[in-house]
Structure I
Amino acid sequence: MSKVFETLKERGYINNYSHDEIIEKLDNENLTFYIGFDATADSLTLGHFVTIMAMMHMEKAGHRPVALLGGGTTMIGDPSGRNDMRQIMTKERIDHNAEKFREQISRFLDVENGHTIIENNANWLLDLNFVEFMREVGVHFGVSYMLTLDAYKNRLGEGLTFFEMSYILMQAYDFLVLNRKYGCSLQMGGSDQWSNILAGVNLIHKTEEKDAYALTFNLLTTSDGIKMGKTAKGAVWLDREKTSPYEMFQYLRNVSDADVKPFLKLLTFLSLEEIDKLTKVEGAELNHAKEILAYEVVKMVHSEEDAKEALETSRSLFSGNKDSENIPSTDMERKIFEEGIGLIDLIREIGFVNSNGEGRKLIQNGGISIDNEKISDFKKVVTAEDFTEDKLLLRKGKKNFHQIKLV
C-alpha cells in the first residue's frame, strides 16, 4: 500500500492525530473512515473540495471513505467557532441541501462501485428515543468537561443552549453508529472538530471496548488569513450555477504568490517534484503555475472543456478582448443607464465592493477601469453613452472583470 499518511502530511493536510499507531495502520491496513458534511447550504465550496481531495488520496490508497451527510446534525448546528446560535433550518431545506451534496460528492469518489459510501445521519438521529439515547450515550459525557471545551466555554456569556450542547453527543453517536455498521475506526475533519471527534473516539472505547482514531486537517486559509474559497462576493461554490467555471478559474488564477505552492499541493494531484519545479520562479514567471493551478481544479470540479474555455477567456481578457462569452456578466435594464447610475453603486451591485466607502477608496486609488480606461472620479455617473454595442466591461485591479449587458 502507498504511504498515504506521509502523502497527506507532505501536501499540508494534517494538523493532529490521536494515536501514533494510526500512521502504521494507514500504511498497512484497509481502514474505513468518515468525514461529516453538515448540509448548511445547497452546494459544497472550494474549502470542502480540499477535504474531498484528502478523501480521494485515502481512497486511492485502498481505504474506504464514508461521506456522512448531516441531515440530522444540521437540525441543530455545530456551535464550534460560533459566537451565536446558527439559524434553524427547515427539514425540507436540509434534505434538499443534503441531496445536492450527495450529487457533488459522487462526482469525485467511487460511489457507484461501492468504494465510497454516502450515508445520512438523519437515518438514525431523527427518530431517537431521548431517554434511551441519554442512557446509552449521555451517561458518558461529563458536563464539567464539556464546559472546558472552547465551543461551549466561549459561549457561556452569550446564551449557550442545551440544544447546542447536544451537538457533541450527536456527532459522537454518529461515529458509534458507523463503527457498528461499517467497522469505521477513523474520523477525519477540520482542526476545529478535534473535541467533537475525540468524543466519538472515547464513546466507542467505552461502549464497544474497541480502539478508534481521530485525525484532523489544518483550517485552510490564504496567506492573508482569509478562509480558502472566500471572496468579496462570498464563497467559491462547486455548483456552476452559483460560481461559474470561469469565476472559479479567476479566483485561483489570482491567488497571491505565497499561496500558489500550498494550493497546488492541496488542490491538485501534481507530484511534489513537479510543484517544486513550477514554483521555483518568482514574480510574473509564477503566473504559469497559477494558470496550471486554476486549470487543474476547474478540470476536476467541472470538465476539461470548461477549463480550456476559462483559460482562453482569461488570456483573451488580458489581451484586451471583451467579447468572450465566459466573462462573468450581468444583464441590466437599459432605462437604468438612460437615467444614469453612480459608478460606486454599479460596482457594489456586481460585487466588486461591499460598501460605498470601499468603492470610493478603490476608485480614487485607480482600481476601477471601464473598457480599459482607468476612472479616478468616484462621482462618475455611468450612462448608456459609455456602452459599446450594448456592452460595458468593468475591471477591478488588473485581473477581475465583469461585463454589463443592456437588455
Structure II
Amino acid sequence: MINIPKGTKDILPKESFKWHKVYDVTRLLARKYNLKEIATPTFEHTELFVRGVGESSDMVNKEMYTFLDKGDRSITLKPEGTAGVARSVIENSLYADALPLKLYYITSCFRYERPQAGRLREHHQFGVELYGADTAVSDIEAISIAMDFYKQFGVEPIVRLNTLGCEKCRSNYIEKLKEYYKPHLHEMCEDCRVRYEKNPLRILDCKVASCKDITKGAPRLLDCVCDECKAKFNNILSLLDSVGIKYEVDDRLVRGIDYYTNLVFEFYDTDKTLGQSALGAGGRYNNLVGDLGGKPTPVVGFGIGIERLLNYVEAKGKNIENNENVDYFVVSMVDNPYTLQVVKYLREKGYNVDFDLLERSVKAQFKYANKINAKYTITIGEDEKKSGKLSIKDMSTGQAEYKKLEEI
C-alpha cells in the first residue's frame, strides 16, 4: 500500500463540511468588506521568495520546497501567499486600478518542517491583502476582517501587536541589538550567529531556550522608535480601543519574514493548555512591491492557517454544524425510469436528493438513509406510482404523510 506523504493530510468526506464552512465564511466576508478574489500559481520562480520573503528568514533558508524543472529553472512551491500576490499585482498592473485594491485568497502553501498539530508540510491559508492605503484605518480594516473571520467560528482571539518603526528606526535599533548581542555570540545557537550578520531582528524570534534567555535583556524596540512612529502606533491602539478589539502590545514581536515594515501583529489565545502558538499573523509591508520591481505601493494584510484554525475551534469546544445533510432520500420499489423522474424533479426544485444505486432491499435502503442523516424519505411502491401520491416520512419524528410530487 502507498501511504500519504509525511506532513500532508487528506480532507475526508466526513470532514469536508468544515472546509465548506470556511469557504462560505470567506465569501461572506468578501461581500461584507468589498474584497475581490485573487488566485496565483502553486509554484513560482524561486527568486520571488528569496527577494520577497528574505534570505535571512527560516522560511527561505530551511523550509522551501525548491527544485530545478526540465528547463533547468529554479522553481519553488509557494511557502506563503503574499509574495505571489505582489508579483501578480506588479505583472498585471493591478495598482493602476481604483485604489485601495482589496484582495483575498485561499491557497495551498508548502513548507518543509516538522509536522505537528496545526502545522503541516502542505497546509492551506486564508489571506487578505489591502493595497494602496498607508493609513491607520487600513490597518484596523485588515485586523477587523481577521477578527470577523474568527467570530464566524465562535472564537475571539486576542491581537498581539508591535511596531518595527520606519527604516531609520530599524537601522538604529539593529545597531543597538548588534552591540548587545556581540559579547553573547559564543553562547547562542548557530542560526542566531548567522542572523547576527544577516538580520539581527530575527534573533528576537528564536525559540532556542539559551537564546531566549539572552534576549530577555536585549534593548526594547518601542524604546528606540522615533516620536512619529510611536505616535502612529499609539493611534492604531486608540482605534482598536474605539472598535472594541482586544489587544496586547508585545515589543518582542518581529515576525519571521523580512518584508514587514512598521506594524506587525499576531492572533493568539491566552489559554496555554491549547498547545498552539499564533493562530494567524500579518502586518504592513510597504516596501515589498518596490523591492520586487514594481511601483512602490503600501500594503497591509494577514494570513490564517485553515488547518490550525479548525484544530483551534475544536480545542475550544466549538462545533461546526453540518448543514449538508440530504433533504430527501428516495426509497424505491418500482422501475428505475419512474424513480429517476422523481429524483430529477426534486433536484431541479433545488433539493438535496439521493437514492439507492445498489438495488438493495427496502430495509437496507432505509438503513442507509439513516446513516447519511436524511431529513425525509420518500417511498415509492406500485400503489404510490399509480395514485401519484408519495409516502413522505420525517426521519426525526417517524411521522409519515402522502403528497403529490408537485406538492412537496
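All of the numbers you see were taken from the coordinates with simple rules; none came from a lab. Because the structure is a prediction, the values reported are computed rather than measured. Cβ atoms are built from the backbone, for glycine too; each structure is taken alone.
For which of the structures I, II does the calculation of helix-only ellipticity at 222 nm (-39500 (n - 2.57) for each DSSP H run of 4 or more, over all residues; to 500) return -10500?
Details: I: -13000; II: -10500.
Among I, II, the structure yielding -10500 for helix-only ellipticity at 222 nm (-39500 (n - 2.57) for each DSSP H run of 4 or more, over all residues; to 500) is II.
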Practice problem: Determine which structure produced the value 0.00 for FRET efficiency 1/(1 + (r/R0)^6) of positions 246 and 366 (r between Cβ atoms, R0 = 25 Å, to 0.05), calculated from the coordinates; the candidates are I, II. | Solution: II
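Quick one: Cα Rg over 2.2 N^0.38 Å came out at 1.25 when computed from one of I, II, so which one is it? Each step should come with its number before you reach the end.
Working: I: 1.11; II: 1.25.
Only structure II yields this read-out.
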